[in-house]
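Down below are the structures I want you to see.
Just so you know, all these numbers are worked out from the coordinates, no wet-lab data involved. Just so it is clear, the structure is predicted and the values come from calculations on it, not from any experiment. Cβ atoms are built from the backbone, for glycine too; each structure is taken alone.
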Structure I
Amino acid sequence: MKTVVIQTAFLGDLLLTLPLIKALKLQDPEGEIHVLARGGCGEVLQSNPEVDAVMEYDKSGNGTGLNMGASIAELRYRHFDRAVIPHKSLRSALIALLAEIPERVGFFSTLGYLMYSNSVEFPPTGHQVIRYLTLAGERGADVDRYPIVVYPSDDNYQKADNLISEIMGGKAENIAAIAPGSVWATKRWLPEYYADLASRLIKDFDYHVILTGSRDDRDLCYDIGKLLPSSGWAITAGDFSIMDTAAIYARSSFVVANDSAAGHLASAVSTPVLTIYGPTVPAFGFYPVGKQNIIVEKKDLYCRPCSKHGPRECPEGHFRCMRELTTNTVLEHIDELLENI
């Protein structure tokens, strides 16, 4: 069977789709699996043994991939037997329908379910990985059987090692990576808190710190950098690709991130992650999988959660969910994280 997995949501969602792809491949080892991903995200599938080909859909209109019409034409040209659509998107359902793919599998609780040939109930609870796996008929699956794994290339590792050697003093065993960004503004721990954390890691614990992220996070990282000591740190945001960053994470002792794709990327190279939660909660099912990972959050706050993704601004105006998570609290949990390694 020739299958296309259509996942054009954000990078974190694509990473959480990897177990579904693995399950589909295990069910049909001789079949082909292609992926239609959001423009700019397909790189994370490089060297993935379960994926035969990757296409990118220019969802944002910035020239990274095929437009909607070209995506439909390309899918039609490749003659797929089945489309599996974890993204609860009307547009994704429409793409599969117009591409004339005979079997279209997606979640019933979406606007596009009428365009599916087979709709599956979306589990209301549990990790998103487990929810996605129901599209492959795997209910109550063990996430350990379907790990999230990415495969940085030798070039990716060389770029990471060059940074560590030339800029960070070569102390590859003492690297802390920090990912301060998020697509959603209120998911970001305060920049001055990140600066305080990085400074203390450098001065008090002899770590070298790497501030990571996408091109959109570059200004944020530079604002944090203005508050750091004169040495002992570097910024890769905007200069390192997704898989270059994965290689950085693989060389790091641990990663500190918000509720964002960075945590999933770090976990995908088996690096412990400390995830800082603000307006969202782990019960939504999007936390990084991995036994060594730790979550830091302000529990028992009357207004949490306030949004599935995190609003642009705090609805209550106080932003206590992030302001009351101090650097000392995060450092205490980093100690716990390192003790469990």
Structure II
Amino acid sequence: MHSFEISTPDCGLETALQNKIDRKTKPLGALGQLEKVAKKIGLVQQTLTPQLNNPQMLVFAGDHGAAKAGVSAYPQDVTWQMVENFLAGGAAINVFARQNGLGLSVVDAGVAHDFGKRPGLIDAKVAAGTANYIEQAAMTAAQCEQAIQNGAAIVRQLAANGCNVVGFGEMGIGNTASASLLTHCLTGLPLAECVGRGTGLDDAGLARKQDLLDQALLRYRNAGGDNDAFKVLAEFGGFEIAAMVGAMLAAAEAKMVLLIDGFIVGSAALVASRLAPALLDYCVFCHRSAEAGHRTQLLAMGAEPLLDLGLRLGEGTGAALAYPLVQAAVSFLNEMASFESAGVSDKE
């Protein structure tokens, strides 16, 4: 069984960090959320002069058995086709990662396609997609564990290569349905309020998705299923979500800064934070998604996201777009003058 040593950052530096922030040439609190991010990163790195080194985006891809039952507006083949788009550099996440100097790797956690060896692709395939959770558990406990360990190994390698900030993205047709079930089970929000249009379902498609997810939930509950985070993940998750859970746990264990994207990455963060609550001390929540259940996820994790742009693309796009703000938080802490150094009079 997975075990990660994740400790809450030592708060011994908190007063010194807050004092450094407060003595900058600005009114108290005038940089708003950037001040909170600066303090958080200072505590994560246990320094008054934090650095963001070798930032990396990981996009985890996997297929869902339930996609064939019709929980998405798109056919399952779009998963592997979009992975090809990522590898060719043509997707939104590629554009934003390039723009903001983020390295990008795509992780095949369980796509129903054989890519062969490719630059920029990490093979961490558990199986060619999960089982259909409307009829049976999406994965066995052993498969779920394997996906978690695969994700963890990838991040440990990044840490060994000097990376201390990692962003999370995903691709998998049907994964908003998966995230909706995870969100319902882990927050108690009624399922209907967790289910959104995903990749663009019309009203009839949305009703069908809701009906299928109700069936899946009923099957699980009738079999005595509870809300244990690992069990719920194995029951309804995707290989890409489980691999993200492992990657997040390993990132927090390595004292990295985690850039959390929207609804699907949020569902992985929700699972990971139930397995190790201290994980949240390492997370910067990048944006509020337009997907139905995301506000509840954020509330459940006590998270205040940096952006609210009506995004619902996934791929880690919100994390890549927020990264310059994370850089700005670290930059002002390190480079902005203090009242003393600038010879500026403080308030009376």
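Computing FRET efficiency 1/(1 + (r/R0)^6) of positions 97 and 113 (r between Cβ atoms, R0 = 25 Å, to 0.05) gives 1.00 for which of I, II? It must be structure I, since only it matches. For the structures shown (I, II), distance in nm of label points 7 Å out along Cα→Cβ at positions 65 and 185 is largest in I.
Here semi-axes √(5λ) of the Cα gyration tensor in Å, for residues 33-104 alone has been calculated and equals 17, 16, 11, so which of I, II was it run on?
Values: I: 17, 16, 11; II: 35, 16, 10.
Working through the options, I get structure I.
For which of I, II does mean projected area of the Cα convex hull in nm², for residues 49-192 alone, calculated from the coordinates, equal 12.9? Checking each candidate, the match is I. Across the set I, II, relative contact order in percent (Cα under 8 Å, 6 or more apart) reaches its highest value in structure II.
Ranked by mean count of other Cβ atoms within 10 Å over residues 81-88, which of I, II sits at the highest value? Before the final figure, lay out each step's value.
Details: I: 23.0; II: 17.9.
Max of mean count of other Cβ atoms within 10 Å over residues 81-88: I.
When distance in nm of label points 7 Å out along Cα→Cβ at positions 297 and 329 is computed across structures I, II, the figure 1.2 traces back to I.
I, II: which one has helix-only ellipticity at 222 nm (-39500 (n - 2.57) for each DSSP H run of 4 or more, over all residues; to 500), as calculated, at -9500? Source structure for this number: I.
I, II: which one has Cα extents along the principal axes in Å, for residues 73-136 alone, as calculated, at 37, 20, 15? Label of the originating structure: I.
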